[in-house]
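We did not get these values from a lab; they are worked out from the coordinates using the rules stated. These numbers were taken from a predicted model, which means no experiment stands behind them. Cβ atoms are built from the backbone, for glycine too; each structure is taken alone.
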Structure I
Amino acid sequence: MQGTHQPPPMREALREIDAARSPVTGRATDYPAGWHIEPHAHAKHQLIYAVRGVMAVEAEAGRWVVPPTRAIWMRAGMTHEIRCIGEVHMRSLLVSPDRAPRLLGDTQAVGISPLLRELIRSAMQVRHPYAHNSRDGRVMRLILDELRALPVLPLHLQMPSDARLRRICETLQQQPGDASTATDWARRLGVDVKTIQRLFLKDTGLTFGQWRQQSRLLRALELLATGEKIIDVALALGYDSPSAFSTMFRRQFGQTPSQFFAGS
């Protein structure tokens, strides 16, 4: 698929994607700041990746915030929507399920190596259909090899199904600096604090405190991507100091915020 283009109507885009017969195809689309890609699903697996800008991706499986050094592996048939934080240059890969039996089994955030990043750029210039033994065919086969080695990353936030927990989680997303404890919430909801903790573990796999920290981390990625200063982000999220925020960020991602966005 050669060159880039502006966002087409959703139905037209889905028809174009599903009609492609090649095992792997590339799709390049540039989106303006604030663009919302409405809920939809593909018949193919999709690597949702942007060489520029940050995306907030929501699906049945959860929510992710994705900078240019990361991507989302979206399983075929999974309904999802995307919000562009700033201008986004998306460079997606679409993979036929019958050609990807050993690829990731779940929708999740993944790391993008320098090699895969350049292969994705090359894929955008491939014309379809391509010959299996041509240069284009070899590039696409190498992409499949790289996709099988994608490292999974902790950028996921699982939303609970329990209505009481959803009230808590929606409040924390709207007010990330809220310092209310699980005990505070138990009192407001009229339940035992042990019930709150048990439900969080059951529905999200995280404790209340872990879920709130993960929610703050994803919100931090959004704010940092728009150019907010670390000190302002730290205070907005309820941390006592920028150093406390940076320590937590490094503990979670193994990098400082500036290192995390390197190469964006």
Structure II
Amino acid sequence: MTVKVIVTDMDGTFLNDAKQYDRDRFQAQFQQLQARNIEFVVASGNQYYQLISFFPELKSQISFVAENGALVFDHGEQIFHGELTQHESQVVFGELLKDTSLNFVACGLESAYISDKAPESFVALMSKHYHRLQRVSDYREIDDVLFKFSLNLPDSDIPNLVDALHVSLDGIMKPVTSGFGFVDLIIPGLHKANGISRLLKRWKVSPQACVAIGDSGNDAEMLKFVNYSFAMGNASDSIKALSRFQTDDNNQQGALNVIQAVLDNTPPFSL
């Protein structure tokens, strides 16, 4: 089947470890994608305002599934956002604030929010992922539509935290890992595949005509959703196991190499 859509994760996938990509190579590829009417979609756990900073000239020509699926833009037009009720957000805050050592960001439609008591190292780290980031003295007084929470902690602490939050926030938020010590709490069902499906319905495109490229746990649903699923060379073993294909790692332009294979009609796209 002819490829109509290419979806890529960003951190650990499209971006190398220095958070860069070969802009000249991609620009040339993107022109070819446009000439063939192939849509390019960025699907990431990161904030929309951070994601568009990587594509300043193209932000209205590509689409974004941001915040792990909670916020979807079709060529610059916002078509969907998730929303926690006031009660649900207060339940989440109550749970996360029980552990005074736990640092987190609350993600909303207008901005992301961080405690004014958070360590500067945590603020600096999260500022890289959330270009709109406001300090607050009390999370409970945020006046915004909230749809995601982002935590960062040592990898060794993640399994226990994820297990605990699965129980305490069951039905309200689901913890997913996105690598590099990050754990995101997402509204159940509002994962990347959900956001991608909203775009496909608008475009009248089947998942069979889609390519998806990823490396971490929060990519699992989208990789299972599409026909051409690619795990990065640096992907976790679980992601490699559920993907149909594999590409090079993120420091070897693995994602761009998949795009090139689509353009060149080489395997598996020549089958």
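Computed over structures I, II, FRET efficiency 1/(1 + (r/R0)^6) of positions 49 and 201 (r between Cβ atoms, R0 = 30 Å, to 0.05) reaches its largest value in II. Here mean count of other Cβ atoms within 10 Å over residues 25-32 is compared for structures I, II. The highest value is that of I. If mean count of other Cβ atoms within 10 Å over residues 209-216 is computed to be 18.6, which of I, II is the source? The value was obtained from structure I. Comparison across structures I, II (criterion: mean count of other Cβ atoms within 10 Å over residues 105-112) gives the highest value for II.
Between structures I, II, the calculation of mean count of other Cβ atoms within 10 Å over residues 81-88 yields its largest number for I. Computing helix-only ellipticity at 222 nm (-39500 (n - 2.57) for each DSSP H run of 4 or more, over all residues; to 500) gives -12000 for which of I, II? For helix-only ellipticity at 222 nm (-39500 (n - 2.57) for each DSSP H run of 4 or more, over all residues; to 500), the value -12000 is produced by structure I.
Which structure, out of I, II, was mean projected area of the Cα convex hull in nm² calculated from, if the result is 14.1? This figure was derived from I. Given a value of 1.7 for distance in nm of label points 7 Å out along Cα→Cβ at positions 193 and 217, calculated from one of I, II, which structure does it belong to? Derived from II, not from the others.
Calculated for structures I, II, distance in nm of label points 7 Å out along Cα→Cβ at positions 113 and 137 is largest in I.
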